[in-house]
Structure I
Amino acid sequence: MKLSRRHFLFGTGVALSTLTSVPELHASKPRALSNGADISWLPEIEAAGGKFFDAKGRRIDAIALLKLSGVKVGRIRIFVNPQTENGSLKRAIGLAKRLKTHKIEICIDLHFSDTWADPANQTMPALWSNDIDTLENEVYKYTRETLQEFVNSGVTPAWVQVGNEVAGGFLWPLGKISSDDASQWQNFVRLQNAGALAIRELLPNALILVHLECGGDSQRVQWWLNNAQRFGLDNYDVLGLSYYTQWSGSLVQLSKTLNVVTSTFKKPVVIAETAYPWTSKRFGNDVIDTSKAPLAAHPLTKDGQKKFVLSLEKLLRQQPANRGLGLWWWEPMAMKVLSASGSITWNGGMANSALIDSDGRVLPALSALNGQ
């Protein structure tokens, strides 16, 4: 069936304005931030021998450490048919159960691909259709069935992302966005709304995120949101932004983008992905290039990393009507793991920007994520 906009808006009996999970938009008192952490790599790190320690040097479970530090949201990515355990539904449910044990909210990041989805890669799942009507139904069915597995397992998500870093669209080629072309936007909105409809029907209290990668590009975000509004993409609660200084630029640029979201379009916002180095040391395979990452007055040190967290929190608190919801660190536990003989057993490339040091000891920036 074709899922119409009317079907989405009225078929579930849920109006966005009635969702009790959305923060009060006219509150005057600053509210606690819902800061979080992506933990999708954690099982691999632990299997490779990674160990974690609190500020007193006591060994501690990684998620217990996140809870102790005040983290409120755990983000988990899911691929459709992954070739490895990374991104698998089974792993995601296992991680969700661990989050629930520690009373940390669950965010499910649906990539809608068999592998990584990002600005350069939004490959449609191999077994899905290249017909827009069929694909729309597949998005709805997959989203509903995947989230049902979490419900059945007793780990209902509080947040769900419909796609990962989708400023250029998702489910390419049919859901790709590269211009103002109406047909591109119409396809994209149909696919987004199909996923959102499934979420609304099954999880009426969950917050739906649309996640854009361009946290430092206010003009692109304004263009994107103008078109989204024009073509009827109004089926989400929160806009997520990625902000990495290497690609996104200065805090001034981030501030301009946040202003577009929260003031011009009056949408709640979360910095859905961010990270910043605690050291200029090179670990090999580094995702963040320390020669390109530094911000003025934020040195690549443990204290400089903590200052980065506090600076983002300050910007979020400055947003009108408490629309700045929080920031989520990307893979804060992703240390480089070595064997007893010194050989590398795991290295995801984020060791210089994790919130633990090379020995697995907690860094000051992690406690700053308490959002109080």
Structure II
Amino acid sequence: MIEKTQAQGRHVLVTGGAGYLGSILVPALLDLGFEVSVVDCCYFGRDALAPVMAHPHLRFYEDDINRADLLPTLLKDVDAVVHLAGISNDPSSDLDPNLTIGTNYLATRALAKRARAEGVQHFVFASSCSVYGASSTRLLDEQSHTGPVTLYALTKLASERELLELSSNDFRVTSLRFATLFGLSRRMRFDLAVNTMTKRALQGHRIVVNGSGAQYRPFVHVYDAAQAIILVLRAEAERVRGQIFNVGGDRLNYTIRELADEVSNAFPGLGIEQRVSEEDIRSYRVRFRKIREALDFVPQRTVLDAVEEIGEAVRFDRLTELEGEQYYNLKVMSRICGLPVVGPYRVPSGSAEAERPKLKSAAP
């Protein structure tokens, strides 16, 4: 746990602060003495921040990051921006590609340029390990080749590269490539692998593995992800300026089948159901040495910790109606956009777009 020191007087804007990760990060920042502003469109409601909504050091804007230009005081006296807002996960991003590009790329670029112009000192961008794409079993670090295969990953990589070009002595940019998140949050999600498997097991169903389950994914608990952001905010400038960090832990690299086995260990006799499915080409196994050595970051929570905490929340009725729309990004975004679920977008294999995304002329 990070101790409360030298946070008083520092003002952080968290975009997407009422979301899955933001609702863990914002109370933690307030507990440490930060002044916090939040902008969130609240597609999933405001309940996630209910315990801190009346906090004297919290300023809340219920609005869309695409409309940030209509919020003239948004960056007033802000020292750092933590940019979490965006269309999150591959299926939701595929619903409306123009909306995804506008939100995940164009609005991100506009916010960063405005932050630099208004004297913000630090911009922390929530990127994703999904930028590595289909990389087999090789261990990948921050210098490894990237090859996004989905629109979501493509917008993350394009934003990351553009933001890092803005980094300077007066405006430091840090990009955090998060592993796949898991664990309990007040803005709970059951469309993330660990949480989905745990939910099914708690409902008495076998855990499902689609296809062979041989593809690798790195994982990190949402609490640890929030701690990583705080470490970056409090680090010496030269340690994080213009840097990319993978955020996760070496021991949290799993194949999907290994992950299913790990979750099933908490539910003896339940078993795993393997379904025939089109093979998911996304596979990336990631190294996390850089963030460990630079910031002394090591994840504290395991997959089984998450299974236990989610199970307890269900048993004590803190989580109910587990199939409810509010737990699934795709269901909510499909309703908001008024669009049916579509097939997955995939970047053409070996294309120049996969090597260096060019989204500057994309329509908002």
**Study point:** Structures I, II, by percent of Cα pairs over 20 Å apart, for residues 71-150 alone: label with the highest value
**Key:** II
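Of the structures I, II, report the one carrying the highest value of distance in nm of label points 7 Å out along Cα→Cβ at positions 111 and 135.
Working: I: 1.8; II: 2.5.
Evaluating distance in nm of label points 7 Å out along Cα→Cβ at positions 111 and 135 on every structure, the highest lands on II.
On mean count of other Cβ atoms within 10 Å over residues 207-214, which of the structures labelled I, II is highest? Intermediate values should be presented prior to the final figure.
Details: I: 23.5; II: 17.0.
Comparing I, II, the top value of mean count of other Cβ atoms within 10 Å over residues 207-214 belongs to I.
Quick note: the coordinates plus some simple rules give every number you see, no bench work behind them. The structure presented is a predicted model; accordingly, all values stated were derived computationally and were not measured. Cβ atoms are built from the backbone, for glycine too; each structure is taken alone.
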